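Got some structures for you, see below.
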Structure P
Amino acid sequence: MNTMGIYPANELPNGVRSRFVEDVNGLTMHVLESGFEDDVRPALLLLHGFPELAYSWRKIMIPLAAAGYHVIAPDQRGYGRTTGWDADYEGDLGSFRFLNLVQDAVALLSALGKRKVNAVIGHDFGSSVASYCALARPDIFGAMALMSAPFAGAPLLPFDTVNTSPGPETPDIHDALAVLERPRKHYQWYYSTRPANDDMWKCPQGVHDFLRAYYHNKSADWFENKPVRLTSWTAPEAAKMPTYYIMDRDQNMAETVAAYMPSQDEISRCDWLLEDELQVYAREFGRTGFQGGLQWYRCSTSPAYSAELRLFSGRTIDVPSCFIAGASDWGVHQKPGAFDAMQERTCTAMLGRHLIKGAGHWVQQEQPGEVSRLLLKFLDAAKKT
């Protein structure tokens, strides 16, 4: 894995700095910060998803800092300029499990001299990490905002098995997807396979064009993104989702999104991801590949690593929380029932759920003004609870 120094100042908004923090749970962590001028500001921790970077928060860091916060956004384990993680498919997979990612967050705050933050804010897979931060250490994470990926709670332990017979086994959706009239497969299980990294890193179109197509395909710019609620975790329902979630069985992800590569006219009209911004992502993933992020998927699809999360079975998130996503984001509905379970059972102090028009999956980049407004409104309300 190649290493690089801090970001050049001309690649970041004025008021955002790039630096390294040593000895963070075995990592040297690359961090972007804003509002760092003094040590008395309340802090916010921003956790990105896949395939993203700390850089994905660049558009909302300044508004949050202007409101008086010290905003901290790391390249998480497996990403960007953070080093100390194992990119080998046969390497230390356990270091990417959720509870160790929570430990990364806690260790980073400790290294920075922060005993708590006013909120942890997560997007995509970062939402899952933020959720376990709030479950495990509500004393450190005073509030929680999730983006794009609802959290329905930790895996449940089997209950009262001594006195009741087990119910019917849940059908294997993967076998069922594979035998549909149009055979399909679930992207998370594909991302857990050995070829997935090279499929994207060494794809014929190159990392730059792969990312342009991938980001376009999951954004509101792709007009076919018109999500609906799924009624059940079954193959026919799951197959209603676009192919970047429920892939054609015999295609990889680079092949999948190549069909949706935007035209030059569409690219020129994409004001939320300019060419020089895309170059940052292409450079970083061109160096590191995607395996670091894919290790997260391998942990999440592995029963061996999800089992330890049953420690939190039935536990609720009791700090103030909110949810923000794009109205064109299928991620809100990819796990049937999670969107409602989040408010009805898991988060006892949910202060709002917001679906923003004109945004798809990359909501904090596609509509940063509205995301900033909603976050600041939430943070103000959270202080009063």
Structure Q
Amino acid sequence: MIRNRAQSSVIVVGGGIVGVMTALQLQRRGESVTLIDRWEPGHARASSTDYNRVIRAISGRDEFYTRWARESRSRWLELQAESGQNLMYECGALILATEGHCDWEDSTSDTFDRVGVPYYRFSKQDIESRFPQFKVDDISYALFEPEAGMLMAHRCVITALGLFRQAGGVVRRGHVTTDKSERPMLDGAPLEADLIIISTGPWMADMFPRTIKPISTIVGVNVLYTSTPDGSEMFDMTHMPCWIDHGQGSFGLPSSEGSGVKAAVVIPDKIDLDNDERLIRQETLGRTRSYIERRFPGLVGERVVDSKFNQIILTPDTHFVLDWHPEHENVLFAGGCSGHLFKHAPIFAEYATGVGLKDFGTPDRFKVAGRRKLSPKESPSGR
């Protein structure tokens, strides 16, 4: 590999949102960066795929992620202004607190007060009045975060990739594997670079069976897009917020750019990342449809217009992973808990860049060692 003496040589493996944002940050820092992915970045197998994702600051008692989410919101708006692309819509987010199971939401209120995040606390009657789309007979109250909303996920990846290329970054197609020592390999030869960042999402577990797999769980997510009712704007993002419904293990987004109403039920489900087709499981279709019709009576009888089966990688404590490989000192893991990483990507990428260039270390919460299962009350993601 040819190296410029004034630059480090950096390889980023994985072209999802973490990979492209980190590659962009490194390239803008003056490094010589090559981004490698097995498929075209933005491909439909990736955890970063799909039309949209929720961006919100709610993180329970965890001020760290709350502040990161607020910083990331600013970065997304800056990237939107720079690129001229519609990357983010601030339609708000409604967090439904289920009767008798409100620890995460209760803690969030206190955190928002300390950090200064704008929010409203709505009673059941408030929700019914302001957002009549929702049936909330089982809800104690809700938190409404008006500056939350949605990121247009696929567009965010493609936009960041374009900016990376404009900055002089190189995109290469290739399948990176590891040898018995978990050293990254490409075409039968070790990857050679001053810094190698691994941001392969769920594939990271199989690539690093000794290091990452023991702290990883792959979870399937079944997503349905339901048509909005004829002649009605009630379920559009101009009239309806995103929502998180921990009591039902669900979340969703209003119709945006004609997509239909997105609702997802997170169901632990095995997936062969390389061989399984990305089709919603028929055995879980009924559960997802049942949730939609129970929570949104106005969608009863409406047709499903699209569906997605995606996967996320979760750590026991739902903290991210940003740590050095114990045997290969130039290999940095970057990812973990993709269930709530997408929205944090700009700040996470800045931080990963600083760690990779040895500007600073990584906090204990991001290290591979010492992981433990957290209770929903403790967890920043409420899981």
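Please treat every number below as a calculation from the coordinates, not as lab data. Just so it is clear, the model here is predicted, and its values are computed rather than measured. Cβ atoms are built from the backbone, for glycine too; each structure is taken alone.
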Exercise for the section: Using the calculated result 1.00 for FRET efficiency 1/(1 + (r/R0)^6) of positions 92 and 116 (r between Cβ atoms, R0 = 35 Å, to 0.05), pick out the matching structure from P, Q. Expected result: Q
Fill in the blank from the handout: Comparing Rg/Rh (Cα atoms, Kirkwood Rh), for residues 124-163 alone across structures P, Q, the largest value goes to Q
Handout entry: mean count of other Cβ atoms within 10 Å over residues 20-27 - highest-scoring structure of P, Q
Key = Q
Practice task
Have a look at P, Q and say which one yields 0.45 for FRET efficiency 1/(1 + (r/R0)^6) of positions 36 and 132 (r between Cβ atoms, R0 = 25 Å, to 0.05), as calculated.
Solution key: P
Problem - Value 29, 58, 13, 0, calculated as P(r) over Cα pairs in 20 Å bins from 0, in percent, assigned to which of P, Q - result: Q
